[in-house]
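A.B. asks: Below, each structure is written out as structure tokens.
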Structure I
Amino acid sequence: MPRHIAIIMDGNGRWARERGLARIAGHQQGAASVRTVTRACAEWGVEFLTVYAFSTENWKRPRSETDALMVLLEHFIEQELPELMRNQIRLRAIGRLEDLPLGCRNALQRAIDLTAGNTSTTLILALSYSGRSDILRAAQSLCLKARSGQLDPESLDEEVFRQELSTGEYPDPDLLVRTSGEMRLSNFLLWELSYTEIHVTQKLWPDFGKEDLLEAVREFNKRERRFGAV
């Protein structure tokens, strides 16, 4: 099994449109897929699962949709807490969490605190997340440390920089899954995905299940990872 799987969950809106439903119905079904995939990762012993739940660019969507998504997020966290505890899953989050409504932040922090001692898979929600912004924030932090004398610029290397990222305590993903057939990273984990194996599926995220993830893992296991070496 890959140690760390990352997923760009794409296709909720298309799934709803194809069925003549409101977009929020696609997001609701997509939340069920998150539950299924997280449970599978815990069952298989995957240590980390990072899902791209909401990007900074998603705030550009109609206010009615973003408001509905925030309500759905808050309810999802509250409803899934017993499942997380039952399966020993630890919840964490990355991104500009201060952008989230207070209710979401409170529900998220409560779940993070209550699951902190769990020892199975760590589920990382990327919320109001931007890979570019995260890199820029890390660079700004290092500049401040250098200016205050806390950091010798000559000592700056990739590991020191990595520790300043919001993902600094996690290993880089081994496998990235992107649904709905799109062939782009969409500003997700731009530093961390440098040597990640990528699996793209035509499946829309609400239709993505345990067998689809297993197929991605099987393909991953066929690849030879040389990290630039011969």
Structure II
Amino acid sequence: MKNMHLTTQTHFYGSQLEEAKAIVILLHGRRQEIQQIRKLSEQLSLSEEICYILPVAHEQTWYPHGFMAPIAKNQPHLDHALECIDQIVSMLNVRKIPSTKVVLMGFSQGACLAVEYVLRNPDKLGGLISFTGGAFGAENDNITIPKNKNLNIPVFLSIRDSDTWVPLDRVVKTAKIFKSCNADVNLHIYPGTEHHVSNDEINEARTMLKKFLQGAIN
């Protein structure tokens, strides 16, 4: 089956790729328009230092079913989505941009995809920002555990305590997995059911990225 995610346009915003102090690969949510996810990058207000790479899923959907469905039910679309990220990472490596300068960021469906990519590829990126996302798999599936037990990367996870799409306990479990691998985990749990990215989440992500930029410069 052809990977249709590789046939769509990838957008670049912010700093020029070769001049950027850091790279953020930003993954949109289910059916989310490119303008919406681009607005998220603009709200971070770091475009002079960061190159934002925004891939677009085929038909704006990375995988057909919920992230807590049996993993096999979302195949081959899940593997295709992960391959899309891998292609971008490989392109950056070819351009001599080290993985330590790359942060993976996503919202909702894109956040779940970002989490899963880092869990499966713990040595390929320098950080993770997940707005309302968690590790893949049904309750009886084996959730991916990183082979690298010393990740030493910053991880920001956020969730509403009553989100109807992403259960709180799965995000908490995801945070525990990253902590067990010595990632620097910052988990924020907010009250309510709203399925969006709040100003506080933007501020937390900006703070993390500023620290990341300082490390990239040093």
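A.B. asks: Tell me which of I, II gives 3.6 when you compute distance in nm of label points 7 Å out along Cα→Cβ at positions 26 and 162. Intermediate results must be reported in sequence, preceding the final value.
C.D. replies: Working: I: 3.6; II: 3.0.
Only structure I yields this read-out.
A.B. asks: If you work out distance in nm of label points 7 Å out along Cα→Cβ at positions 42 and 154 for I, II, which one comes out largest? Before the final figure, lay out each step's value.
C.D. replies: Working: I: 5.0; II: 2.4.
Structure I gives the largest value of distance in nm of label points 7 Å out along Cα→Cβ at positions 42 and 154 among I, II.
A.B. asks: Once distance in nm of label points 7 Å out along Cα→Cβ at positions 114 and 146 is calculated for all of I, II, which comes out largest?
C.D. replies: Numbers: I: 4.4; II: 1.5.
If we compare distance in nm of label points 7 Å out along Cα→Cβ at positions 114 and 146 over I, II, the biggest value is for I.
A.B. asks: Distance in nm of label points 7 Å out along Cα→Cβ at positions 10 and 170 was computed and gave 2.7; which structure, I, II, did it come from?
C.D. replies: Working: I: 1.9; II: 2.7.
So the calculation was done on II.
A.B. asks: Looking just at relative contact order in percent (Cα under 8 Å, 6 or more apart), which of the labels I, II belongs to the structure with the highest value? Present the calculation step by step, with values, prior to reporting the outcome.
C.D. replies: Values: I: 28; II: 18.
Looking at the calculated values, the largest one is I.
A.B. asks: Comparing I, II, where is distance in nm of label points 7 Å out along Cα→Cβ at positions 106 and 130 highest? Walk me through the numbers before you get to the answer.
C.D. replies: Numbers: I: 2.8; II: 0.9.
Once distance in nm of label points 7 Å out along Cα→Cβ at positions 106 and 130 is tallied for I, II, the winner is I.
A.B. asks: Figure out for me which of the structures I, II the number 23, 20, 18 belongs to, where semi-axes √(5λ) of the Cα gyration tensor in Å was derived from the coordinates. Walk me through the intermediate numbers first.
C.D. replies: Values: I: 28, 22, 18; II: 23, 20, 18.
Traced to structure II.
A.B. asks: Oh, and also: Which structure, out of I, II, was helix-only ellipticity at 222 nm (-39500 (n - 2.57) for each DSSP H run of 4 or more, over all residues; to 500) calculated from, if the result is -14500? Could you put the intermediate results ahead of the total?
C.D. replies: Details: I: -14500; II: -10500.
Structure of origin is I.
A.B. asks: Name the one structure among I, II that distance in nm of label points 7 Å out along Cα→Cβ at positions 18 and 90 of 3.7 was derived from. Mind dumping the intermediate values first?
C.D. replies: Values: I: 3.7; II: 2.3.
Source structure: I.
A.B. asks: Which structure, out of I, II, was log10 I(q)/I(0) by the Debye sum over Cα atoms at q = 0.11, 0.12 Å⁻¹, for residues 82-185 alone calculated from, if the result is -0.48, -0.56? Walk me through the numbers before you get to the answer.
C.D. replies: Values: I: -0.48, -0.56; II: -0.31, -0.37.
Source structure: I.
Bear in mind these aren't lab numbers, they're just calculated from the coordinates by the rules spelled out. Everything numeric in this text was worked out from a predicted model, so none of it was measured. Cβ atoms are built from the backbone, for glycine too; each structure is taken alone.
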